Structure I
Amino acid sequence: MVDNTIKQILQKTDSIGSEIRVQAWVRTKRDTKELVFIALNDGSCMNNLQVIAEKSVISENVLHTLTTGASCSVTGILVESPAKGQTLELQALSLEQLGDCPSDYPLQKKRHSFEFLREIAHLRTRTNTFGAVARVRNALTIAVHSFFQELEFFNVHTPIITASDAEGAGEMFQVTTLPFETFDSSAGIDYSRDFFGKKASLTVSGQLSAETYATALGRVYTFGPTFRAENSNTSRHLAEFWMIEPEMSFCDINGNMDLAEDFLKYVLKYVLDNCEEDMVFFNTFIHKGIIDDLRAVINSSFTRISYTKAIEDLKASSVSFEYPVSWGIDLASEHEKYLTEEIYKGPVIITDYPKDIKAFYMKMNGDGKTVRAMDVLVPRLGEIIGGSERENRYDLLLDRIKEQGLNPEDYWWYLDLRKYGTVPHAGFGLGFERLVQYVTGMTNIRDVIPYARSARNCDF
């Protein structure tokens, strides 16, 4: 027997008068002389279902042991509720406790700090906030796939283990079967003894592998876990995170910007349309005005400016930034927020960045100084999407690989794509957790992923 969820029950007024069964966890319990009021939640929605248990019908011994956090199965009659704030309630006919919950249950009180809840990540999804985060994350996942599938992109599962560094930054987790407990590396490391016969790492991006499929299937996207061994404990960094990365053949930077704008508007609208209850919660308790913020992005036209123009705008502002502005710097969050919130008052796409601050695979412009990169900036967050038109000329790509101190032999297969039927192509990357953070208003990225992986943190 598959029971209806509480969300389904609350949406079906035609079930009034019917006998139903609900299986859920106790959020609260309140006793009176003759009745016990039990608020049940099964995680399907923010709302609880109130159960009215008459002590003359349900054994007081059973009701006494039913505490906050316990799980139970209740069969009863669904009726209209006279209470304010709820339309339906369940008059219990029978109640079975499935799992008890002792007094040391750490979620006894209604409000806990997010810092405390990170210490009990295995239980925090039972709170309103983290239940809502999980449901919004799920909706965004559906929206991502729906957007690309509607445009007939093919989903590609790219490798998690790789021998090449897509970003050239070197901050990668090494994968090895060498016995490091007794291994002596003083004379160097002989990787021929390792499992793959060469140095291997966890990937920082699925992009390079996705390009191989884009040059055969036309339009593809990846949506999977990526890893970065950056020893940072800020609220903006994770060691394990999920990336969305579309790649398109026969596409230039302009088509790339169009897709990024359409994508962002689509997923934001999807969440507002499908997670109304959870978004009202975030709007009320986490970030007031967030619904209006997202609607403003959906209804706006993204301003497109060059990096050079952005630098000129920031200099003309006469603002004393923490990080001084000059051509060639990598824009900081304070610069991105100023451009979106103060100068252009909406989303901005910046193009044509200096080549020295961008990855080797980005297409060189004719000036020899800039590349066809693009970053999508939104108010409140700053950069949310980064991408580029890819360098499709063999010689120039080889030069860029060497310039950045990378070994061309590690990229022989990537260079082959420029050798055999090369085409203009482009793509972008979006960190999924940053998107969830932006949509929910949560301030710490560790609170929008089920189990955060960061320096010294791998408990759950």
Structure II
Amino acid sequence: MRNFLQLENVAIEADSTGISQMLSETPIFSRGSGCWLFDTSGKRFFDATGGSGAINLGHQHPRVIDAAMVQLQKLIHTGCKLQSDIRGELVTKLGTFSPYKQCAVLFTVTGAEAIEAALKVARAYTERKLVIAFERSYHGKTTGALMATWREELKAYSVLPENGILHSPYPILHSLNQNHSTEFCLEALKQTIQQAFDIGYPPAAILLEPIQVTEGILPAGREFLEGVIAIAKSFKCLTIFDEIYTGFGRCGTPFYASQPGITPDLMVIGKALGNGLPISATIGNPAVINALPSGIQTSTFSGQPLACAVGSVVLDIMLETMPWQQARRTGTLIVEFLKELAINSSLISAPRGEGLMIGFDCVDCQGLPSPELAKAFTKKAMAKGLIFFCGGFEDSTIKLTPPLIVNEEEIQFLMSTLAQVIAELETDNSHYMEKLALNLTP
């Protein structure tokens, strides 16, 4: 018999997972506390990624840890088809926390899986198939969710059904391009829906992010969201908000849909519900959710007792502390600070965001998007102990999504570090321009 325990074998993590793709110098982390991560040498880094927006209550929150430890000793797993007391408790709390007077909860594990479930629900309820999504959208990388995700390169190795999705323009509120305006995008949406009817595939739903995160922190704006909901109703299709990133206080309200007048038919939630543990769900009116027959959407780990116990205490903490209020105040402070920096620096532009979902663009001396500068910005910040992601549809956006619990001292560290990095980049750019001028001198 072959011995599989061959010590000379070497294993590495697949490149596709994205580990260390941000920068080759990305540290290896071994522990976290609050807003901070610590690498294997003990150096600390302010985590302005917030665990990709999932650690709204900070790393290793003591009550979250305690809830997990208690549940670990009681019941970890039942499978999705068996009920547990803690699962029922979380359903009740989600109903209280959600914007729906009557609420049904369809548990899933990951964000992409929750999107898949929401699309199934919409198709079951409307008895239609096609879905309208938006340019620059990101909804996940599994096949059904990937149809709605905008970037074509992410779809290269997936077989996608034809006539499943149509994409419509989404506003860029800081852009001067008329094709990015709210009015233009709402009119284009009507035309996109009409196109769906014309090809014989009336849409089941309109799926959108209230703020597009992956492609550059792009708020849709209240006027656009209200318009989308009204248009959807006129064509008798559902509206689905992907609140996986924007939910649980991130944008200054419990959910983006918690604001009067912009409540969709369905919401997809996840990330911060588990504060680091994988759990997600589609929620909405029972009449809509329960249009999907029993057994059509199941997953072995959906509604897992351990994740539900953590989700339950997360909601307790949020209802007690209302961290969205702090997020709103802190976010306003940071955006105003960035606007001041942008006035005095030619290298950054368009500071924007809501709550603690903030972005700005790195631009060259001609005011054009600069991916190179965004990477240099990220590298310099990391050397100073500040971690964030850069990217966006022009690969030039700096994205800040720290935990909602960030305190005054940590805010000052964040802002002062950003200012230092910009000053250094200005100096580097000035030296470069001087060298360029000398080289061009006859």
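Any read-out appearing in this document is the output of simple, stated calculations on the displayed coordinates, not a laboratory observation. What you see is a predicted model, and the numbers here were worked out from it, not measured in a lab. Cβ atoms are built from the backbone, for glycine too; each structure is taken alone.
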Compare distance in nm of label points 7 Å out along Cα→Cβ at positions 37 and 173 across structures I, II and report the one with the greatest value. I
If helix-only ellipticity at 222 nm (-39500 (n - 2.57) for each DSSP H run of 4 or more, over all residues; to 500) is calculated from each of I, II, which structure is the one that comes out at -12500? II
Starting from the value 13: which structure in I, II was relative contact order in percent (Cα under 8 Å, 6 or more apart) calculated from? I
Taking mean count of other Cβ atoms within 10 Å over residues 109-116 from the coordinates of each of I, II, which one would give 10.4? I
Taking volume of the Cα convex hull per residue in Å³, for residues 61-228 alone from the coordinates of each of I, II, which one would give 258? I
